[in-house]
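Pasting the structures in now, so scroll down.
Nothing in this text is a laboratory measurement; each read-out follows from the coordinates by a stated rule. The model shown is predicted, which means the values in this text are computed figures rather than measured ones. Cβ atoms are built from the backbone, for glycine too; each structure is taken alone.
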Structure 1
Amino acid sequence: MHSPAAAAKVGRVRWSDPGGTEVAESIDVPARKRLHLVAGRFNRALTDEIGRHLDVELTEANVATFANGEIHCRYGDSIRGGDVFIVQSHGADDAGSVNDALMEQLIMADAAKRASAKRVTVVIPFYGYARQDRKSEGREPITARLVANLFETAGAKRLVSVDLHSGQIQGFFNGPVDHLTAMPALAAYISELGEDVMVVSPDAGRVKSAERYASYLHAGLAIVYKRRTKGEKNSVEALAVVGDVEGRTCILIDDMIDTAGTIVSAAEQLKAAGAARVLAAATHGVLSGPAIDRLKNSVIEKVVITDTLPLPPEKQIDKIEVVSVAAILAKAIRAVFEDASVSELFDGTNLS
């Protein structure tokens, strides 16, 4: 069921014989490391796939919801002294909202801590509230920091996530953070498109990420530049493409696609600039509100996302293709369990 790493630890027991003489005797105490992989109710399929890569069975947390909406959790097996990895994406589906997913993982972490787990690691393929990572205006919260604080309070000692909206979130958690990237999975798909590929950032904020993909793929780089009207929200004065995309296959790279407004607008500008083909690749397919209709009616040929968030049947259209990050997460979990370096495992591609 588990893949424990066994070792022998020598201890000494002191006792007195009937004559009052103190005697010391060595004994061997087997030290076992036990990996417990636990799935939340949101995106269970991803955790199942991670378990197959690790060749471990999932530890059941027996999560249930009371009639009034409160969440309860009780581990079916003993996890005392174990290395517990709790996997949960902060997304919305038939099981509930983003807030339900977040609260459920917090409760599972608290239960593991109180069940005497040796270490609790929260694995968050999609980190909720990541876009609220700073104050852009007065009287606003920094909710990404609040979420990190909540997990610390719940008993999490380590955090694993994939393509955080901004790297600074790693500093919000007062413990080790393994910031993974879906780039190997997405780049494997992109590399099959041929040599005449141009990686494109949909706006100035994602240039760094696009640069990493361009370097990884040995491809060119372009940027869609948006100049906003000063003092007016949601008002774009002009759009321009920085870079020669004429006749090229352009891949728009982003960390997430939410309502798809930015990515569709950028695709239109690329086509207007002479791009032969436009595709999009993003780690997290949030796909809220009008996203599916916008993508369906856009000039984008194909949208490649990962399974950090589940894709419900009503959002499964021909343009969307899903690649899995289960192998990436499994490699990271195994490295953490074996106290190995996660960054060396990924040759530093997980660092941003």
Structure 2
Amino acid sequence: MKVLLVTGGAGFIGSNFIRYLLEESGYAGKVVNLDKLTYAGNLENLAGIAERFPGRYAFVRADIADGEAVEAAILTHGVDAICHLAAESHVDRSIAAPDDFIQSNVVGTFCLLELARKHRERIRRFHHVSTDEVFGSLGPEGQFREDTPYHPNSPYSASKAASDHLVRAYHHTYGLPVTVSNCSNNYGPYQFPEKLIPLLIANALEGKPLPIYGDGKNVRDWLYVRDHARALWTILQKGRVGETYNIGGRCEKTNLEVLEALCAILDKRAPRPGGSYRELKTFVPDRPGHDRRYAMDCVKLEVELEWLPEESFESGLDKTVQWYLSNREWARRVQNGEYREWIRRQYPL
């Protein structure tokens, strides 16, 4: 892989993946970041990367559903591998506006696959990044395996399930060299503050209520984003073509446990005048169709490809809180939308 196209590279996971590739992985090739720069795409997540790695990083503003623009990027930069992260990813937004999710996650993935098929002589690997939400909800026991039947329960998870099926179909029908990964809930630096952990951090620092859906006992498996980046690179290098790999942090926590752990760190690192951040906890009506529990069986990835998460939930959460405390200006610009004005000036459509 001399030139890797990363779709959605200005988003949370994508930007962390690009940083890991160029800063830590030992990869000596070029990264082409293709991103539409929707509300969750923020080039400030990659500030300084182009200057630090001249000739090894390029940015292209394009919609993955725009075949001509994506094909131009592939041919111009000599792309020979694709890591497909671009997606609409917030469940609440999918409930309010499912059409955006179908267009991006289904139609966009289809367009990328068609281009990979057209240029199959040059594309050596197509890796598709998906979610544990495609499997539906677990009871109190058990874990999702790679062969767990799909049972998506939201427009978001249904759109991701459809894209997963398309990727596998293009492998079996056309022989495309694909791999797929399904990951658990990510957290870490540069995450857009609509997601649970950055939302709680932002609200806590502003003295706002800390919202918890329903009874707060919904369980998620939490994965530190750098561990996810390491896993993606491992699969791109060593994953077997046509295979799916689960990626998880082995860190099952209820939303209440996440809030308690977060408040404990904030109480220590940025004490709240007059009391604990726990006093801001507020229960709100549950999300429609809220899955009760997710948990990932990652044995296949751990045994076959020798990957293990390096961060515990405690160490990863502490690093995350410290990053947000040290980057309040980034958070402020995201929350008030200033970064969008910069994007409009620098990259007009």
Structure 3
Amino acid sequence: MHVLRKPNVDRLHSQLVNGRIGRREFMAASAAAGLVPASTALNSGARAADGTMITHLTWSGYELPDLFQRFVDNHGEPNITLFASAEDGLQKIRAGFPADLSHPCPDDVRRWYDAGVLLPIDTSRLSNWPDVFPELRDIDGGRIDGEQYMAVIDLGLSSILYRTDLYDGEETWAMMFDEAYEGRICARGTYVNITMALAVLGYDLFEPTDEQIAEAGAMVRAQRPLVRFYWESQTDMEQAIANGECAMAYAWNSSLLNLLEQDVPVAFAAPKEGALGWACGIVRVNTGDGDEALAHDFIDAWLDPESGVFLIETYGYGHSNRRSYQMADPAVLELFGYSNAEKLISETTFPTTTDPAIDQKIYTLWEEVYAGL
């Protein structure tokens, strides 16, 4: 079992100031070091005159005012609280945490809806809504029973980050199961390994049969002794790639930028089976007492093309407003494959709402594999 190394936060802060890592990674590393709780209020917010300033529950790194600058300019800073994961956020809300907005992903929305914690979004109050890519406006999970419950804001790709001086073969998800790289594979510590196995086997990623899940499980069990460590910290994974401890790793596209800035010879694979996409967005939550108009203004500020430019150029993530790509640095767009954002988004497989029974089988299988059973 890999033991996570405690981050050197002074060094990370230096990297942050010099643009070597993103704020999200710095905040996550600081939390791992015990300097910032995984769920904590980051600012008190400049309350509106009637005391109704909104509270937003979100991921670490998404507290930067640049990401919703128009809201700050018009209303002051909202209350920002961090969660460790979307599931952590849901459990906090169900326990009574007073939130007006939160930041899960489309495949989480149905569960949050069924938990009774969501309010619909009135898209007529969002000036940027017409500029959101149609595929993201209508993404599975974003709408329920004809009402909009999520405004997708950020997105990206999940693939294999690899050292070009250590691997020169075919770009395929099978790389992560290659016995030739025993002890040099950094795998993510989640059920995504089962998803990768399903992709290699050519099966449906979201509606596999029991037999197909079992076959993918056998692949992941065989993968386990090949894995250097299952990473939880993105910083740990990037360090392992940088120093050659790992030749390849499951990663998000932001890691490519971080390592290229350190002159590490890396590439972000385009697996022949197809890359996996991720997307997340803002939902309205019913446990807070913030003003409804402010909540919609916050969502609309996040959808501003200027917010998208900051997200793309600072984090390497994509944004849901098509106008952001017309304004962002072309070199950055090319680096992350965003030069033709329309094509990228139309061809990317994003997670969808799946049968809870299938989810449970995959989660249970992964827990067994992770535990070495």
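Taking 16.8 as the value of mean count of other Cβ atoms within 10 Å over residues 298-305 derived from one of the structures shown (1, 2, 3), identify that structure. The read-out was computed on structure 2.
When mean count of other Cβ atoms within 10 Å over residues 122-129 is calculated for each of structures 1, 2, 3, structure 1 gives the greatest result.
Can you say which of 1, 2, 3 returns 18 when relative contact order in percent (Cα under 8 Å, 6 or more apart) is computed?
It traces back to 2.
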